[in-house]
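Every read-out reported here was derived from the displayed coordinates using simple, explicitly stated rules and does not represent laboratory data. These figures come from a predicted structure and were not determined experimentally. Cβ atoms are built from the backbone, for glycine too; each structure is taken alone.
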Structure 1
Amino acid sequence: MKKDDNAFSVDAAEESPGFLLWQVTSLWQRAIRKALEKYDLTHSQFVLLASTLWLTQQDEPVTQILLSAHSKIDPMTTSTVLRTLQTKGLLQRKEHATDTRAKTVALTENGEKVTRQAIKVVEKFDKDFFEPLGAKTSEFNRKLRLLLEQ
């Protein structure tokens, strides 16, 4: 039987990088959600908290737009998540000293404590989750960075 070029191939799905990435991402997200439950954080909230902590160590004010660019979370979602984190008392947002359109972001004392605890849990989780890659983890990370650079 002649194969139709437009026909969907079941075998092809197992070799589709997008489908495989989606499956692995779904597994990873489900498990990371469970790991972060005890901190009452979504993964997006964790990413923005951890990014705030990391960017605070650089010598420039942490702004919402900088957080958005660093985390690859769109600006509107970033703003919404930051507002939620502010309500939880984990960070504070203030007017920027020189740019009236911008807001600076800083962790509260409790926010820094929770973030540091959650980072340890997430790092352990990632180590365990990606352990099957073994010595190929660095190569895997390098290839993921290639995709981010597009």
Structure 2
Amino acid sequence: MHSNDKISIQSQDFDFNCEYQRLRKNNSTDGAVVTFIGLVRDFNQKGHVTGLFLEHYPAMTEKSLSNILIKARQKWSLGRITIIHRVGQLNPNEQIVMVGVTSQHRQSAFQASEYIMDFLKTQAPFWKKETSENGDNWVEAKQSDTDKADSW
């Protein structure tokens, strides 16, 4: 892992502006900063969602995220990378994930950001349980997400 990289698995919310500034601070070599913020939706194919609970195994999850980051660095010339993923109880419209990538050029930053998200959705060991008016159910990976990750 690069010394300016950040991986955080946390229950508390994060401050996007603070994280964006960390990617930029003392970084005059990179001309591109790409960020993605994922939010908890209030719906899915089964109806209205009132909450989401995420579980994980800490050592396993951190290793998985680190491996995703390393693979992204092998594919593109990147500056800094930030991956923040929240766990615990989350409500609709709360921030759940942030990916930030810097690079000298925008194409690498865009592609690496998308790559990281595709693999977070399919390879990172998070278990999501949705709460709805119809009860709780565990969320499985979508075939479309798996197909997208396989395309890399």
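Observations, loosely collected:
- If relative contact order in percent (Cα under 8 Å, 6 or more apart) is computed and equals 32, the structure in 1, 2: 2
- Computing distance in nm of label points 7 Å out along Cα→Cβ at positions 97 and 129 across structures 1, 2 gives 3.8 for structure 1.
- When percent of Cα pairs over 18 Å apart is computed for each of 1, 2, the one that comes out at 66 is 1.
- Among 1, 2, structure where helix-only ellipticity at 222 nm (-39500 (n - 2.57) for each DSSP H run of 4 or more, over all residues; to 500) as derived comes to -19500: 1
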